[in-house]
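> Structures given as structure tokens follow.
What follows is calculated from the coordinates using simple rules that are stated; it is not laboratory data. A quick note: this is a predicted structure, and the numbers were derived from the prediction, not measured.
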Structure I
Amino acid sequence: MRRSILRLTAATTALVLAALLVPLALLARSHAADRATADATARAHSLAAALGQALAGPAGRRAATTLVGSANGPGLPRTSVILADGTVLGPPAPVTDAVRLARYGRAFTYETPEGGRTVLVPVQGAAGGPAVVHVGLTEGQLSAGTLASSLAFAGIGVGLMLLGLLFADRLGSRLVGSTRRLAAVADRLAGGDLTARAEPSGPPELRLVARQLNHLAQRIDGFLTAERENAADLAHRLRTPLAALRLDAEGLRDPAEAERIAADAAALERGVDEVIRTARRPLRGGGGTVVRADLARVARERADFWRPLAEDQGRVLAFAAPGGDRAVVLVRAEPAEVAAAVDALIGNVFDHTPEGAGMRLSVAGGDGGGRLVVEDDGPGFPDGHVPGRGNSSGGSTGLGLDIVRRAARESGGTVEFGAAAGGGVRVAVEFGGGSG
């Protein structure tokens with residue numbers, strides 16, 4: 001933007017200066033030529049008056065030669081006298097029709113085809129017939145003194161150009177600075193810092209954009225706050241049926257069954273509490289503390305949690321990680337988010353595959369992060385279509401896979417969907433690295 005303003009200013013200033021200074025230069029050249037012509041005409045008339053008296057006497061030619069010699073000198077126009085018999089006193093001069101016309105008593109000036117100007121003035125009173133004073137001006141003599149004025153005009157043009165570019169640069173710097181500050185605020189908002197606000201500055205249009213950006217940030221903050229509170233309120237409403245479920249579990253006759261159901265209810269209550277805390281937690285900006293989770297430990301714990309249900313349905317739930325139970329794979333994500341992603345993947349296997357279909361979880365790690373792979377022995381995605389958020393062909397909400405995508409994306413990773421070796425679904429989740 002700054003360069004564009006400078007280029008536009010330079011082009012506009014150059015056109016304006018050309019339209020102004022070129023006519024001035026031509027006018028100065030014309031004025032110099034007219035001044036030189038007027039000076040040569042005055043010299044010719046003065047010489048003609050003196051020659052009229054000199055040529056009237058018996059020794060006129062010698063006196064005329066002396067006068068013509070004094071009229072010629074370095075830097076002076078070439079001056080000659082053409083007598084009536086065609087004799088030329090001084091520098092050579094052609095006897096043209098113009099000279100013959102001047103002998104009739106007419107003084108005039110004309111431009112020669114070779115360039116320059118010629119001044120002809122008749123000499124009255126000369127013995128032997130009228131003579132003519134011939135003064136020739138070259139192009140250089142006509143334009144004498146115009147070089148200095150041309151350089152002055154060029155200096156003025158360069159000065160005005162530099163002044164215009166300086167003003168344009170200051171204006172461009174102001175516009176670019178205001179635009180960059182707006183872009184920085186927009187980047188902070190995009191990174192989750194909803195407290196970022198723009199300071200209106202610059203031209204009225206950019207100040208209007210800054211005010212509208214601040215208004216948009218306030219609206220987004222209000223919407224997200226309302227959404228988080230709604231999610232927290234909805235999760236809080238689950239506490240009552242959870243309390244009733246715990247009481248019902250305590251009333252079961254089978255102690256083992258009562259303990260198992262109570263443990264499940266407690267785990268569900270902890271999940272509800274985590275939902276409330278997550279909903280009311282402000283969005284994390286780009287400059288916060290880096291959180292880490294042990295992908296291997298979280299995946300192992302969630303596999304152990306789901307394994308009793310898998311055994312009840314005749315499923316095999318296998319888990320593998322390099323190093324066995326001592327494996328540590330750090331990833332850049334919240335442990336709760338990793339657990340939610342693992343639960344979503346395992347829950348999808350239970351929801352969308354027949355009983356008896358096994359599943360396999362494997363974790364691999366490295367300096368670049370961690371990789372979680374979940375495979376099942378089910379029928380796979382219908383027609384190879386991967387459901388998106390809010391869209392599921394199995395009667396669910398379609399939010400499970402979106403939880404997985406979001407967890408991977410926020411850690412700097414990706415999600416890949418494919419087919420397992422047995423024909424089922426294979427989901428590979430890459431999490432960003434947690435080291436450093």
Structure II
Amino acid sequence: MAESMAAVAARMKADSPALASLGVEKRNEALRLTQRSLRDHASQVFAANAQDLADARRRGLSPAVQGRLRFDEHKLEDVCAGIESLLGLPDPLGQVLLRRELDEGLVLTRVSCALGVVGVIFEARPDALVQISALCIKSGNAAILKGGSETARTNRALFQLIYAACIEAGLPKGCLHQAREHSEIDELLGCDGLVDLLVPRGSNAFVRHIMDSTRIPVMGHADGICHVYVDRSADLEKALPICVDAKCQYTAACNAVETLLVHEGVAEEFLPRLAEAYGRAGVSIRGDERTRDLISCEEATAEDWDSEYLSLTISVRVVGSVDEAIAHINRHGSHHTDAIVAEDDAVAERFMGLVDSADVYQNVSTRFADGFRYGFGAELGISTGKLHARGPVGLEGLVTYKYRLRGSGQVVSDYAEGRRGFRFRDLS
């Protein structure tokens with residue numbers, strides 16, 4: 001009989017302190033062995049992925065979805081580069097964040113530590129399994145992983161290689177677990193007290209279901225409705241490639257732009273050039289009335305401003321000011337990633353200060369919102385909330401802290417009754 005998810009989580013919870021207490025050398029060794037094993041057994045993983053892709057084609061899944069499912073040489077090199085980057089990062093555990101003398105011989109420290117057991121339910125993207133596993137290994141967290149069924153064979157092949165590398169490196173058996181059945185998701189949601197954090201990645205409806213169905217803390221984002229605003233001060237030679245890259249470089253990504261806002265002062269010159277560039281790339285434009293006065297495109301409806309297309313479709317609106325752009329983004333965006341193209345730094349600073357998003361940019365593509373591109377090695381996901389991590393979540397989002405107080409027999413009654421007094425002093 002298969003082990004229940006509660007039993008798996010309880011076993012991992014029991015092993016998690018031992019995992020967190022391992023030195024960074026052991027955790028890095030697990031990453032090195034993982035990197036080596038992925039390269040040594042690449043053909044095995046590619047064969048499994050070919051079967052998953054063949055199933056996807058038979059089922060008629062969209063090209064955008066099939067692109068997410070693919071795990072090829074390029075994806076392999078990407079995940080190995082991510083592991084290499086993680087190896088170069090300092091140990092996130094045991095970092096002293098505060099050291100304060102409360103009184104003579106009474107010293108308080110705040111020290112970073114692992115969360116414990118993390119459950120990650122992610123979309124059908126095999127490279128995500130490698131990234132998530134690597135981040136959890138480096139940060140000393142046990143991880144329960146449930147990937148999309150569309151890449152079940154690829155995920156199984158990858159997990160087996162990663163788990164074997166961890167055991168060879170001396171990590172406890174409860175360091176990783178792969179959930180394979182959809183029914184295990186509901187079981188996982190009931191493991192409060194055993195699982196310390198859940199990270200769902202997927203559709204808005206799916207993430208909302210997870211948030212509404214568990215008492216475990218949840219971190220993540222639902223939609224990726226990202227914007228680029230082209231200001232009247234924009235250098236249009238910069239703006240054009242930024243807008244093309246943000247939409248076309250990888251349309252299925254959550255940080256791809258879905259709505260373009262253009263200042264009326266540059267719309268007449270910029271929009272025809274943009275329409276031509278988008279036309280070459282196969283992008284379909286849906287525009288407001290002022291946009292349609294300048295270029296030939298479909299009519300944008302009210303629903304378009306709230307749509308995450310994840311395809312070669314973009315909505316375009318002409319606005320009269322940076323404040324109108326900010327208001328639109330804060331109303332219709334998903335607080336993910338939004339960019340301004342502007343040479344006026346005061347305007348850009350206003351935009352970046354008032355747009356309420358996890359990532360705000362000036363003169364760059366929204367596609368930079370990524371843990372690897374931020375130098376985090378990889379990312380667990382992107383959080384649009386404000387607790388406990390925000391934006392691309394790397395190692396810092398997988399640690400918390402504890403307070404350690406060392407003394408020599410002090411008791412509170414001496415302070416409460418005035419026999420002793422605090423003399424707070426921060427120590428270097």
Structure III
Amino acid sequence: MISNSQTNNDRDSNNSNAKIAPQLQQLLTNLQLDDAPAGGSLVVYQAGKCIVQASVGMAQADKEWQPDTLSLNFSTGKGVLATLTHVLVSEQLLDYDTPIARYWPEFAVNGKADITLRALMLHQADLFAINSIDADSETLLDWQAMKEKVALMSPTQPDQYENYESAYSALVYGWILGALIEIATDMTLSKALRYYLTEPLGIADSCYFGVPAAKVDSVAKLVKDFETADDNADKKADQDSKLGSKRHKPTLKPDSKQTLNTYASLPSYECWQQQAAKKSTDLADKKLATTQINQLYFDHRAVNASNYRAALVPANRQPIDYHNSQTMQAIIPAANGVASAKALAIIYAMLANGGTWQGKTLIDSKTFTELSKPQVSGMDAVMPVSMNWRLGYHRLFSVCNSVDAGFGHMGYNGSVAWCEPTRQLSFAFVHNFDVTMLNDIRQFALSEAVLASFC
């Protein structure tokens with residue numbers, strides 16, 4: 001029998017959920033700032049139910065953003081790769097504390113014989129220096145060649161090693177973990193992803209490492225790439241053939257008065273002001289700008305340029321155009337994950353529910369307890385912050401809410417997906433704004449708003 005109190009609680013929850021959806025839609029619309037027509041999508045699940053699907057702006061010149069729009073999400077895909085790995089551990093195909101070389105004998109060379117899956121997923125294996133691998137831009141897109149190269153690489157201690165507990169493997173991580181998944185499953189990475197994770201979750205056509213050729217034109221583009229295929233086919237083909245052609249870095253621009261006013265209207269702004277005042281009394285009565293808000297989450301002064309370059313800049317220094325169609329079809333699991341906001345939110349909804357989804361157990365309780373436990377607490381050598389690494393996930397970044405149980409992964413462009421199991425919440429935000437996680441605040445504003453609604 002359902003008690004009156006249960007009925008009232010369910011009614012209150014439904015009323016709360018009904019209110020949060022339009023509030024978050026308005027918030028997302030406001031956070032378009034001065035960057036229209038670019039936009040993005042936000043999806044939130046709570047207790048296994050989708051409670052928010054919000055979108056704003058254009059994903060392509062002729063396509064509006066939708067919750068199921070495919071998007072390049074950079075390292076947000078690392079969380080997908082980690083989740084697939086945990087499914088395999090739950091299936092007893094992998095073990096966290098078995099040396100990787102037991103599965104992959106070629107990996108044992110150059111001091112790597114004892115490196116475990118746990119060490120890799122906690123970013124404590126010292127396998128972060130992409131600049132130690134001799135690979136040009138074309139080789140970086142060659143899955144087989146890169147697997148062979150990372151198998152032969154040597155661990156590299158980060159600069160000022162004694163000050164750090166982890167060194168974020170921004171690129172190398174994906175080739176190692178992806179290769180291990182292929183060996184454990186005797187499948188290609190794409191087939192393993194589909195069979196063990198995305199098909200059981202009903203998102204097989206919305207989440208990829210290596211986008212099928214037929215799907216490439218469906219992926220959201222940067223506004224500067226909004227071109228019609230008919231008018232620019234020859235130009236596009238020429239650009240796609242130049243894998244090493246240089247793209248300009250994401251746009252850096254001062255905040256407009258309208259942007260500053262938008263920030264001041266955000267529900268987390270008062271909290272941000274209080275946190276900023278603790279860092280500097282000079283900020284107590286001033287309007288906070290993008291950089292000042294972002295620095296509440298990342299300590300920009302703590303960036304170790306040497307380690308950062310080692311982790312993210314290939315030896316030949318030729319930049320990879322991740323939005324290039326050939327690059328999206330390549331397999332670079334640590335950096336070119338493509339998925340929709342809805343697909344990511346469903347993956348994390350399964351995690352928010354302890355590893356089960358719609359009656360199916362993908363990750364058993366023992367494995368879930370292990371993967372969700374914080375195991376690294378100190379500063380990271382590459383990222384300017386303590387990441388509080390779990391197995392393949394970092395902490396949920398919040399300065400306004402208590403989220404000790406939360407975890408997920410963000411991408412270079414400020415996309416993010418996370419779960420907070422005590423609230424049974426999952427969240428995903430993807431976009432085509434021309435920004436980076438270090439010069440934008442959208443993911444933080446949206447995350448804080450969702451968390452505050454479920455205190």
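> Can you say which of I, II, III returns 35, 22, 17 when Cα extents along the principal axes in Å, for residues 115-178 alone is computed? Could you put the intermediate results ahead of the total?
Numbers: I: 90, 15, 15; II: 31, 23, 15; III: 35, 22, 17.
Attributed to the structure labelled III.
> Still on this structure: Among I, II, III, considering only relative contact order in percent (Cα under 8 Å, 6 or more apart), which has the greatest calculated value?
Details: I: 10; II: 20; III: 27.
The maximum falls on structure III.
> Can I ask one more? With mean projected area of the Cα convex hull in nm² derived from the coordinates and found to be 25.4, which of I, II, III does the value describe? Working shown, then result.
Values: I: 39.9; II: 25.4; III: 22.1.
Clearly, the read-out refers to II.
> Here helix-only ellipticity at 222 nm (-39500 (n - 2.57) for each DSSP H run of 4 or more, over all residues; to 500) was calculated and came to -13500; which of the structures I, II, III was it taken from? Numbers along the way, then the final one.
Details: I: -19000; II: -13500; III: -10500.
Going label by label, the one that fits is II.
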